[in-house]
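Undergrad: Several structures are given next for inspection.
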Structure P
Amino acid sequence: MNRITALLLVFFAAAGIYADTKIEITGVVEWDTLEIKAAVSLDLASAGVRLPSGRGQGEVLLSGGYLRLIRSGILELQVDSSSTIADLINRGEFSLTEVESLALAARSLPPALSHDMLKMSASYTFSISGLSAAFLRHSWSAPVARTLNPVSTARYTGIIIIAPEDLPIYGMRSAAMAIPCLFPKIWDSEMNLIYERNMLQTGISTMVRYSSPAGIFQHNPSGLSPELRAVVGDRPLRIFASGVFGIKPTDLIIDRDDALLIISSDENRRLLSEGKVAIILDDSVLRNEFSGE
């Protein structure tokens, strides 16, 4: 019996009060905003809640239901190419208690009643950046790769890697669409590691910012959305990914010549350590919906 199964059995044994109470959650992981949004609804009759005297009881049940049901959406989050948060818990590298603490930090709107007064619902939003910060525990940053043969390169304000279409999978005769995760790696075409989480300066909690292609086709001088400009500035280096790598296709491969433009100067290497990196993916992979009851 793995760690998650054992902990969930204990939890559900202690949560028998939910056996006949109908509480449902619908939610979405939005990688472009780095947020998880969820709506939780309680069937008042199934919980034996009578209004108006039972409103407080309904709010308590709704809050407890949120903590119980949001777990599934969090546990399925892809941390890197090989692991979800559930995998890390199974290996003892993270805990359900830490998951609950992050869920409790959510912003919420006061519970509201449906027009027919049969249901009570509430909405919650919390940042994925809080999850990233929980996994960035290094006290010093690893050096960004250098080259013995630097090339002449401009000074950029950020890095954008464009990968919204199917790309060749390294080592396989197939292709896949890149998907988001908390900590993607970037490799060059000679399979030198260019960027990974430990290269981030301490105190920086977000490794990359994701966006749909619309984010780089705006009607302004930079062509960038305000969200992207805040990360990569007005003069970013734009690179097209040439492939994907990993158990899940989260890691991107860029051409060696493009990698040299980054690692040939201190200023451009610093863009990596400061997390001034954006990845452009297809809209279809930037939203992961989940539900449960």
Structure Q
Amino acid sequence: MKASHAFAPTFTHTAANYDLTITPKDTHTPVALNIPSGSYRMVLAPSASDFLRVMQASINSALSGAGSSTTATVSIDDAGIVTVAFSATPDAVAINAVTARRLGLSTSYSFAAPLVGAYPAWYLALCTAGTGGWWQPVQSGGVEATAGGTVYSFAASFTSYMRTLDVQWQPTTPDYQASTSADATPMYPLDAYLDSIGDTATARAWSVLDVLYASRNAVCGLAIGTWRTLKASTTDTLFQGYVGAQSLLGVKVEPFSQEWTPWQKWKLDLVAPSTGMRTTRA
């Protein structure tokens, strides 16, 4: 089961004393670096606010400034697993715990080549399939028809848009996701974390419920049927918007089939603003 849709809420990163410390093979001297504090999204964002691309640029700038010829490439696969590869294997890599949890990585590596996430990156939900109509225009205002057949109306100057996706083939839990080899994010976390949705203190795989929790009051990058191509493109259309109220506060989850527990279906309500609903990853 390949993922075709994705949404990624904006989150805040605060630079620590260090986000990474890399000891390159050619200088054998530790290089401590920070990813700049700011608001970011995972993958589905322009380059300046894509956490992975900013992280890659920060690593390479710090290594070059320290006199090392080693370079890093930060990538993400179709299932949301992050990989950090180096042109030459470093002696060691240490990652701040907060950054490591967010990316599914360990906090320390020796002779690390490459670094591969143990679980998908947070703040990114992948969906197998979703169907539904196109963006529906919405304007605030009123309309009244007189007895004589004249229609009077007033409306706001701006038009926003709403859309609902009927999401199907969502793996139920991380265990089901693994057993079915699905790319999509599990709908629920493991049972032990049902009472800590949205928690960022534990190194664990996030669920759709966790990402929905993080989507409150956050602009999201939206890949609608384009996840696998959009994540590698800087020219394809990237939608931006919010997750709607029903999905945030009372998402209704149903089994895809009453007799078949690995899969769930649910509705993803989206609201796109009147300005800025389309951009690219450039």
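Just so it is clear, none of the values below were taken in a lab; they were calculated from the coordinates. Everything numeric in this text was worked out from a predicted model, so none of it was measured. Cβ atoms are built from the backbone, for glycine too; each structure is taken alone.
Undergrad: Rank structures P, Q by distance in nm of label points 7 Å out along Cα→Cβ at positions 43 and 235 and report only the one at the top, that is, the highest. Present the calculation step by step, with values, prior to reporting the outcome.
TA: Details: P: 6.2; Q: 2.1.
Top value of distance in nm of label points 7 Å out along Cα→Cβ at positions 43 and 235, among P, Q, belongs to structure P.
Undergrad: Comparing structures P, Q by distance in nm of label points 7 Å out along Cα→Cβ at positions 35 and 115, which one has the largest value?
TA: Values: P: 2.6; Q: 0.9.
Largest one: structure P.
Undergrad: Out of P, Q, which has the highest value for relative contact order in percent (Cα under 8 Å, 6 or more apart)?
TA: Numbers: P: 25; Q: 21.
Comparing P, Q by relative contact order in percent (Cα under 8 Å, 6 or more apart), the maximum is at P.
Undergrad: Given that helix-only ellipticity at 222 nm (-39500 (n - 2.57) for each DSSP H run of 4 or more, over all residues; to 500), derived from a single structure, equals -7500, which label among P, Q identifies that structure?
TA: Working: P: -7500; Q: -4500.
For helix-only ellipticity at 222 nm (-39500 (n - 2.57) for each DSSP H run of 4 or more, over all residues; to 500), the value -7500 is produced by structure P.
Undergrad: Now, a different point. Compute distance in nm of label points 7 Å out along Cα→Cβ at positions 163 and 219 for each of P, Q and report the one that scores greatest. List each step's numbers first, then the result.
TA: Working: P: 3.2; Q: 1.7.
Max of distance in nm of label points 7 Å out along Cα→Cβ at positions 163 and 219: P.
Undergrad: For the read-out distance in nm of label points 7 Å out along Cα→Cβ at positions 51 and 67, a value of 2.5 was computed from one structure; give its label from P, Q. Could you put the intermediate results ahead of the total?
TA: Values: P: 2.5; Q: 3.4.
Derived from P, not from the others.
Undergrad: Follow-up question, since we're still on this one. If semi-axes √(5λ) of the Cα gyration tensor in Å comes out at 39, 23, 15 when worked out from the coordinates, which of P, Q was used?
TA: Working: P: 42, 21, 16; Q: 39, 23, 15.
Source structure for this number: Q.
Undergrad: Comparing distance in nm of label points 7 Å out along Cα→Cβ at positions 27 and 227 across P, Q, which is largest?
TA: Details: P: 1.9; Q: 3.9.
Largest one: structure Q.
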